[in-house]
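Trainee: Next up: some structures, all given as structure tokens.
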Structure I
Amino acid sequence: MIFDWEFAAEILPQFGPALWITIQATMAGTAIALTLGLVLALLRRSPATPVAWCTAGFIEFVRSTPLLVQLYFLFYVLPEFGIKLSPFATGALGLGLHYAAYCSEVYRAGIESIPRGQWEAAAALNLGRIRTLTRIIVPQAIPPVVPALGNYVIAMFKDTPLLSAITVLELLQTAKIIGAETFRYVEALTLVGILFLALSLASAAGVRRLEHRLRRED
């Protein structure tokens, strides 16, 4: 099948709403992943052993199971317990929970890279654990791990096609619908690939710019 540029230009506007849904899902998932990931990293370092063990178990469970299975569980199983979310909310939550487990390990590596002397200095100043973490440790730990966190954000964006499995009308699902209606998949899927490539490159450039800015501030 020869690529038809006129047909591609004709169907391109149909990807606008789907692209916006994809971006929204990525942004919502990123907010959940970055926030929850930091919470999980701190809980894993909790002096309360049961809390640390339970947190570690949750992280390993999420990291060891496929995202698609987690999405199916949230979408089809949770309603059996009275928790029913919209497909979009389920997808954003699934992405956020899945990547929070990975981000937590990045945060943990950043926190553990802080010299022990920083903790000792905080203790000498009679600072509590919470103030030590929020005022001294975390602000120093996050800037060096921004590139790794950015990589997971980009990976999350590229995983949004999995949301089509729970009826979210994102880019891939839109392409599949267009293909089913017109029996032309080449143009639709090519446009999806180009859109993902363009936004992934733009996101990577944004992460590099943020990294350079943080380095200059240091």
Structure II
Amino acid sequence: MKRETLDGLLAARAARRPIARLSWLTGDRERLVEPGTGDLEAPLAEAVARALDSDDAVLAESEDGPVFVHPFNPPLRLAIVGAVHIAQHLSELTSRLGYDVTVVDPRRGFLTEARFPGVALDARWPDEALGAFGLDARSAVVTLSHDAKIDEPALSVALRSEAFYVGALGSRRTQEKRRARLLDAGLSEAELDRIHGPVGLDLGGRSPAEIALSVAAELTATLRGRGKRAA
């Protein structure tokens, strides 16, 4: 890898910009491209989009021969709002899936290193914490506290962001009441339609660990373009 290529990759990572490295298999030509770069041949543009979407390298054909397309996406991030039992299991599961996890909860009695070993903890109110988080298209938010004073400020921020997944714990009736309050607070119907709620795929689970598994499964399905939306 050339020095200028490495510098470009490091700069993109620091700025949390997705980028792909193109390496021609004949000769030593290489190039960094971002999504939507306009001067690429159609097969290469399609390969770049596919690689960045899947997080997997692909081999493409160009006029100058085969090209190896290696994606470099920003790390996945997950903000879990509410330091409850489900959050303990979910933080562990998603960390193993490659997410940088932060648990947000102003209730310091719940938010302890003993309960969340090795996980970033943020005791600020969720709207402040998520505002500083810098939610982008590689970020996800799940609200689990079941306390409107904590969950709804978090949802207000998350739904106006580029986060690829916003999930909220609660029954359908709870979701309906929350939706009405958030509409009154100024969110649009389109923004509220982004909520995955009741959160998680319907796996039939009941325990905190099983619910965490269903949320992790829905996160993965949404990331890979197969997730459901709330009705």
Structure III
Amino acid sequence: MFGAGMNGDNSFFQKDGTSTFADPGWVKGVAWLVDLYKNGYAPKDSVNWGFNEIVAGFYSSTCAMLDQDPDALIAVQERMKPEEYDVVPFPKGPAGKAFPTIGYGSWAMFSNSKSKDLSWKLIATLDGPEGNVVWNKRIGALPIYKSAEKDPFYANPKFKGWFEELGDKDVTPTVMPTYLPEFAYFADAIVVKTSQQALLGLLSPEDMAKQWADYLTTAQKKYLAGKK
């Protein structure tokens, strides 16, 4: 997100399949994020933090800010008073644009299911206007319907930052290239290892970005070749 923001564009690849991760704008964004840690603006042990530790770091006042999805509010609201925190849109880069990644839940029904009617009924309920709002209230995510912004629950000022973000023409929700079979290993192994190395000063942002670009370039070109 910081790389795309600094770059002013969230395209992961050039037309020929070459990854943009090693481009100057992306590297600048990565370096900026690494510097947050190296300059002491994040707790030293946060190099190992996952979702639970990040959220706990915020409501325990270990760190002043966090970047998280709406479901983080569940734990935060249980431990902090409304006046003790607030939510703002993701910061924009030099080009006045922001590219926050977007996550989503989706449903599938197997073709050999013996309960297709019941399965479809569940899917239709979870994605229907009424059911989707109820479901997301329980899990902490935002509904898929714009009308949810008028629901009393989501009219809470704490959700305003997310709705403002989604309604901003200069904010583009970004979907990762999860269509690549190699992406899971990239996200869960390569990124974790190399980003920790970069934060600890064992790997430069430029070298990390090059490793990412090399891996994804190979994956994307393989994907494009398979479509011919």
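Trainee: A value of -25000 was derived for helix-only ellipticity at 222 nm (-39500 (n - 2.57) for each DSSP H run of 4 or more, over all residues; to 500); which structure in I, II, III was it taken from?
Mentor: I
Trainee: Then there is this: Which of I, II, III yields 19.9, 62 for Rg and Dmax of the Cα atoms in Å, as computed?
Mentor: Computed on structure II.
Trainee: Suppose you compute distance in nm of label points 7 Å out along Cα→Cβ at positions 12 and 68 for every structure in I, II, III: which one lands on 3.2? It would help to have the intermediate numbers written out before the result.
Mentor: On the way: I: 3.2; II: 1.6; III: 2.5.
Value 3.2 for distance in nm of label points 7 Å out along Cα→Cβ at positions 12 and 68 corresponds to I out of I, II, III.
Trainee: Identify which of structures I, II, III gives the largest calculated value of relative contact order in percent (Cα under 8 Å, 6 or more apart). Walk me through the numbers on the way to the answer.
Mentor: Working: I: 29; II: 14; III: 32.
The structure with the largest value is III.
No value in this document is a laboratory result; all are computed from the given coordinates. Everything numeric here is computed off the predicted structure, so don't read it as measured data. Cβ atoms are built from the backbone, for glycine too; each structure is taken alone.
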